[in-house]
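Right after this note come the structures.
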Structure P
Amino acid sequence: MTKLDFDFNFKDIVELATDVIIVTKAFPINAPGPEIVYVNKAFTDLTGYSKEEALGDNPRILQSSDTDEETKKIIRHGLEQQVPVRVTIKNYTKSGQEYWLDLSIVPLKNAQGILTHFVAIERDATEQKENEEKLERLSRTDPLTGLLNRRSFDELIKNELMRFRRCGEVYSVLMLDIDHFKRINDNYGHSTGDHAIQAITRACESNLRVYDKMARIGGEEFCVLLPKTNKNLAYTVAEKLREVIGQTSIPTSEGATSLTISIGVSEVDNTDPDHYTTLKRADKLLYKAKKAGRNKVCL
């Protein structure tokens, strides 16, 4: 077999690699270990820590209190079992800026087969993670308003029903509809209709509690989940929203035009077979409000 001759140093390749490379001693695993004995230039470029600051410390300097505990457990298990580990983890630079890594940890053994070190090869996955999170948000929210979409709201209220059955914690839902919305679109165009939807969203969110959840489930139709709220309190909330919207106007080509909404209010009931039943009840009451002349709340 032909012997390969190299006229370069492998350390130079590691030093100039674009991936972050960290080498630690294998023991101890617990703080203050595992002690960092080598970092390459990519490490200092990404993290803001100099080699002098990193050497002798441990990789926990890159973590924070919100670093995922399950991910840390996976890493620790790999170190304890002396097996390779691959995870995606959120770390922090010296200045506190978060970033995501595709992290691979490999055990290194000497010529006698004894574990002496671990090498961590880390690739910056921040852009990929941000794109994934953006796609996830888009799949769960309405692009015009940023509210939950129908699918996400269905999941939310399904979980709320399960909690009601488990703990008896009552909740109510509001079904809202913008009055004469077709007239707004026909008279002023769809752009003005979009502004009306956004104005309704802002006005409602400003007058709901932080744990109330609002969704856009149709063109001009919205739904609000009010946890820990019986129908009487929900009616009060609905009336407040109706009054606030009644004071809201949007600009049009012919001057400002006012907005009104109709609302149906429904409280969960022990006899409801599923989460859709409460919503259907609120929807029927919404149309009762519209038939009664609009700009009304029906309970």
Structure Q
Amino acid sequence: MKAIKKIDMHAHARPFEHIAPVYARDESFVCAREVIEFYDKLNIEKGVLLPLVSPEYHSFLVTSADCAHTAEKYPERFFWFCNIDPRSCGNRPDANFTPLLEYYKSLGAKGVGELTPQLYFDDPLMDNLLYHCAACDMPVTIHIAPHFGNSYGIVDDLGLPRLEKMLQKHKNLKIIGHSQPFWAEIGNDVTNENRNSYLKGKVIEGKIAELMRKYDNLYCEFSAGSGANALMRDIEYAAKFIEEFSDRVLYGCDICQMFNTFQFDFDNFLTEMRTIGMISEENYYKLVRGNAIKLLKLEGME
């Protein structure tokens, strides 16, 4: 089978190699050079750098300017999204984010995210930011949290009712789903107690498929342990999900530290599905490359 160079829809990198705060397990966040080492092993052509601008995420921030600078340094390996905390520009629900979004877009930003503020999904501040993202035709990558405190991400309830409210309200906004509480909803076995974990076992269809059928502006990416686990827990359902929603599934890694290894297991899993014909050649291409090209309007990369 022909090797297809992938596009990673979920990448992070600290901006300076010599400034490396401890992130977790006494290791620092990856820098761009380290991410590229993974890419060379995983046959990934380019990744989308996502800024982290909400303080709930970690003790250090990665700004839109940082990601733009890194992408300029390694233009053959990275695209970038910009990011705005909805509490910025006055912490008010009528802040005009359009000029800032259009400025970043003029510099080459392909979208917005990863959004991680600890606000309800339908909070007026979030609603306002999503309105401006839609107005600027910027897709948004979200990280859903299960609750306030001891967490990061946009807060939603079991069953994702607030996400659904925003999907319905902002029909022209493409929202890319991500995180444990998002992917736990792939099955019907999710509870308030387990929704922030990596559920196992056969999948009996849950809320994600329902939302994907109702709202064609919902996309999803299989990055991190959450996205990879959602597929790998049940290969038969994974094939069914990819085939049905083939135009709105996206490959991602979410590499944060050098000890990350699940990306290789997930890559082998997708390769197996392709090899044995559980997903079509056309839909494998869409997943690992084609849908990213279409969503981000990457001319000349088809």
Structure R
Amino acid sequence: MPELPEVETVRRGLAPVMEGATVERLEARRANLRWPLPEHFVERMKGRRIERLRRRAKYLLADLDRDETLIMHLGMSGSFRVLLGNEETSPGEFMYPRAKASVHDHVVFHLHPRATVTFNDPRRFGAMLLSDTARLVDHPLFRSLGPEPLGEDLSPAYLARKCAGRKTSLKAALLDQRIVAGLGNIYVSEALHLAHLSPKRPAGVLADKKGVPTEGAKLLVPAIRKVLTAAIEAGGSSLRDHRKTDGDLGMFQHRFRVYDREGVKCPTRGCKGTIKAIVQNARSTYYCPVCQR
């Protein structure tokens, strides 16, 4: 499933085309994706102006006029492509290689002026829902989400408060969307390595007996921000079939410190360890048993 950097990359690619545009016509080529499409979706989207395109956790949010928001999720294999004029091209220098609709093109936005945005999702785990903008924070998908990992609300003190006394693994705690929104398996592994924290340690290691942030908590927050920022700048990790909105594979996978690098020498300077792979909660974890304590 695309993680936060992939979703943010998609948002940045779509924003120049979608923000300020009006939906002249919407095609819904099936009645459902992961969940049923909104009732009267085609009729409700016609003539709507897209005021802003933003992201919350792993969701794309298109704020529409009349105080309504379109919630979009890429699911396991969802992607967008943009057609401008008669050529499939990006708002900038990117090229969108797929010029023809396929059986997996499920939702098509015909935008004014002269742009078409197509949502393609072979596995149909993606989603499109409508919600009142003012009530979005209380929507079932968002009301329990923790702070954004790149926002100011994520701090060592916050992590210490949330993780104090927790016996669950550090990795499991960071994957809990109620603690931090948008973090996924790849970048948790990357951040823990950068912070020299073992994914197997209990989450309570982030707070001392008085609930004060430990040195580990102080190292972890900037590590999270660093790996996410680097991945966004590189265009995402591009595992399996994920692509950027321009159709190109992202490049961050070539910079992974530990993820999917089992048996490779640890990149930490002076460390003689080798990256090891284990399974935690049915998901692969990559770490260095020497420098991650």
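Of structures P, Q, R, which gives 0.5 when distance in nm of label points 7 Å out along Cα→Cβ at positions 10 and 266 is computed from the coordinates? Corresponding structure: Q. Given that volume of the Cα convex hull per residue in Å³, for residues 130-257 alone, derived from a single structure, equals 110, which label among P, Q, R identifies that structure? The read-out comes from structure Q. Thinking of P, Q, R, which structure, once Rg and Dmax of the Cα atoms in Å is computed, gives back 28.8, 93? Going label by label, the one that fits is P. State the single structure among P, Q, R that was used to calculate distance in nm of label points 7 Å out along Cα→Cβ at positions 66 and 234, giving 4.4. It must be structure R, since only it matches. Where does the value -10000 come from, among P, Q, R, when helix-only ellipticity at 222 nm (-39500 (n - 2.57) for each DSSP H run of 4 or more, over all residues; to 500) is the thing being computed? Only structure Q yields this read-out.
Any read-out appearing in this document is the output of simple, stated calculations on the displayed coordinates, not a laboratory observation. Quick caveat, the model's predicted, so the values are computed rather than measured. Cβ atoms are built from the backbone, for glycine too; each structure is taken alone.
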